[in-house]
Structure P
Amino acid sequence: MRVAILGCGLIGQRRGHVARQLGDEVVAVYDTNGERRNTAGAFFDAQPAPSTTALLESAADSVVIATTHVDLASLTRLALLAGKHVFVEKPGALSAHDLSLNATMASQLNLALQVGYTHQHHGHVAAGLARVSSGEFGRILSIRGFMGNGGRPGLGGEWRANPALSGGGASTDLLVHLIELTSHLLPQPDTYYLSTATTYWNFNSKGESADDNASLVMVDKSGAVANLAASWTEWANSFTFVINCETHTLRINGLGGDKYGETSLTLVAQAWDGKRPPEQLLDSTEYANRDPWAAEWQSFKNLVNQPAGPDGGRLNRAITTLTLLKQ
């Protein structure tokens with residue numbers, strides 16, 4: 001597959017690198033930053049396009065869109081109208097309405113459209129979701145998710161900290177991941193409440209500042225409840241996703257590497273004796289070496305080969321995520 005990259009920052013370049021690892025060719029790149037564009041072009045031995053229009057006129061079959069959130073929806077539309085399959089970074093748009101319109105367009109044009117939510121492709125996360133979805137632990141009662149980091153030097157100068165470009169802050173950076181994971185298991189939100197706050201990282205004293213903490217409480221039509229929270233003021237990076245079912249609790253920790261800690265998948269059986277029940281650390285050998293970025297790109301390649309086929313509910317989950325985030 002011939003790939004064009006629109007947005008040559010860290011994520012865009014990483015997507016291109018993974019695409020090449022899986023046998024695809026990066027044929028064109030574009031970024032509004034000329035130095036970054038030329039560097040990416042040299043690295044991938046690809047044409048540095050002078051504009052978005054020129055990139056979409058290239059011989060690419062598909063386009064990776066890794067830009068500021070405010071531009072994701074409009075660039076996706078342009079790419080689809082140019083006849084390209086599209087892999088767009090999360091959240092895919094700033095509104096569920098815009099993402100829904102693009103999903104409809106992709107379907108009408110028989111083109112693949114996928115929103116990049118990488119966490120679901122981590123081996124231990126995928127294994128945990130699969131086991132709960134199988135029903136072996138009974139009905140889901142509640143979900144508790146948290147993802148946090150402490151920001152970083154210079155964050156205030158990044159587009160992620162500018163609500164006009166990102167659509168939020170910690171909510172659009174971190175909370176969206178937790179909502180998307182939850183929608184795998186609780187796909188029918190009934191009632192929900194979103195709360196955001198700026199508690200420490202007040203980057204913009206002259207106007208709206210990005211939220212640095214965000215939380216969502218959601219009750220599914222099944223009766224299950226989800227409590228999700230994300231933070232840019234968690235000084236020790238953390239990721240945990242706990243699923244409480246009728247007979248067991250399944251706890252997913254970490255995202256690999258040194259950023260969010262070591263991965264683990266833990267099972268705890270229900271106990272009625274008043275004592276803390278024993279925890280069973282599930283065997284991780286089958287997924288320890290799985291590359292979530294490669295797994296996600298392979299899922300996109302599969303979709304490109306059959307764009308009219310089922311996408312496993314990925315677009316619906318991305319749309320649901322934006323619906324809950326932008327109430």
Structure Q
Amino acid sequence: MKTNKQIIAVTGASGFVGSYLCKQLRSKSYLTIGLVRSQKINLDDIVVGDISFKSNWEDELSGVDTLVHCASRVHVQAKCSADTFEKYFLQNVVATYYLAKNSLQLGVKRFIYISSIKARNIEWNISDEEIKRIILSIDSGDFNNLFELNSEALNLSKLKNNEYYDYTKRLSEKFIIYIAKYSKNFDVVIVRPPLIYGEGVGGNFLRLIKLIKTIKILPFGLVKNRRSMISLDNFVDFLIHCINFQNLSNQIFEISDIEALSTPDLIRRLSISLGVKVILIPVPIWILIFLSKLAGSSYAISRLIDSLEVDNSKALNLTGWTPKYSVDDGLRAAALSSKSL
């Protein structure tokens with residue numbers, strides 16, 4: 001079998017996206033190094049432990065052509081503790097900074113960062129000088145005073161608990177763009193996906209699957225939203241396209257499937273893939289919001305009633321990529337992998 005000469009490293013290689021990306025890369029004969037936290041799932045994987053404070057990546061990244069950074073601290077709906085923001089900052093910002101810095105120093109040509117569509121909602125003015133000052137604090141290891149000394153630059157006074165994930169994703173984008181701006185021969189590609197679904201999906205999407213399979217009567221008949229998503233197959237296909245496409249210096253792409261679905265449409269089409277009959281009853285939206293507040297699940301219900309649409313025209317026009325898989329292809333993959341649950 002002919003081997004692709006590019007060497008690709010993938011962080012979070014045991015996760016939902018990272019593991020599937022590694023699988024597809026290896027099937028296409030790329031030399032692929034999976035970077036995992038604790039347990040190898042492939043002989044070529046390297047255990048790196050907690051990457052929050054890992055500042056030296058020489059052993060793992062030497063000789064690598066492209067790094068795809070999938071690992072992150074994801075959004076959790078649990079009540080935030082006092083040190084929650086620090087954990088997000090360390091895993092999503094500091095770890096990403098160290099990876100980008102090491103990639104540049106070790107000759108990695110392209111750094112592909114998996115951000116989030118929600119990063120686009122977080123914006124504030126932070127100058128290059130302020131970013132440089134924060135980076136100096138990180139490099140010195142002075143984390144005790146970092147937040148206090150840079151509170152205004154980081155806009156911490158206006159930050160809400162449920163924005164920690166979105167905010168740290170946006171901040172890490174700014175850090176790696178800053179590094180790329182003052183560097184040569186180092187391409188940064190930032191990809192902002194919405195909800196990713198498909199084989200092995202978890203989180204809220206898996207909870208929705210379980211609801212459809214068990215309750216079968218759901219109160220979303222009056223919801224008239226539109227939400228963009230992207231199937232795992234389409235998302236990984238786009239990442240591989242970004243690995244190969246030549247002229248992608250310092251770009252941010254928002255990416256999705258061609259179709260955006262309402263929640264009722266999603267439930268109906270998912271129920272077909274699951275082989276179950278579902279009934280949608282017409283409950284007024286204000287009642288859903290009221291009950292979700294009583295149950296402490298406002299965030300979860302907002303993802304079922306609010307709209308979130310992605311304009312992926314830049315990705316399509318600039319790179320020539322087009323989604324190969326339909327929404328129903330992705331729904332069938334998600335449904336099939338949930339059969340044993």
Taking mean count of other Cβ atoms within 10 Å over residues 54-61 for each of P, Q, which is largest? P
Assign the value -12500, calculated as helix-only ellipticity at 222 nm (-39500 (n - 2.57) for each DSSP H run of 4 or more, over all residues; to 500), to the correct structure from P, Q. Q
Given 3.2 for distance in nm of label points 7 Å out along Cα→Cβ at positions 134 and 174, calculated: source structure among P, Q: P
Identify the structure, out of P, Q, from whose coordinates distance in nm of label points 7 Å out along Cα→Cβ at positions 246 and 302 was calculated to give 4.5. Q
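Any read-out appearing in this document is the output of simple, stated calculations on the displayed coordinates, not a laboratory observation. Keep in mind that this is a model prediction, so the values were computed, not measured. Cβ atoms are built from the backbone, for glycine too; each structure is taken alone.
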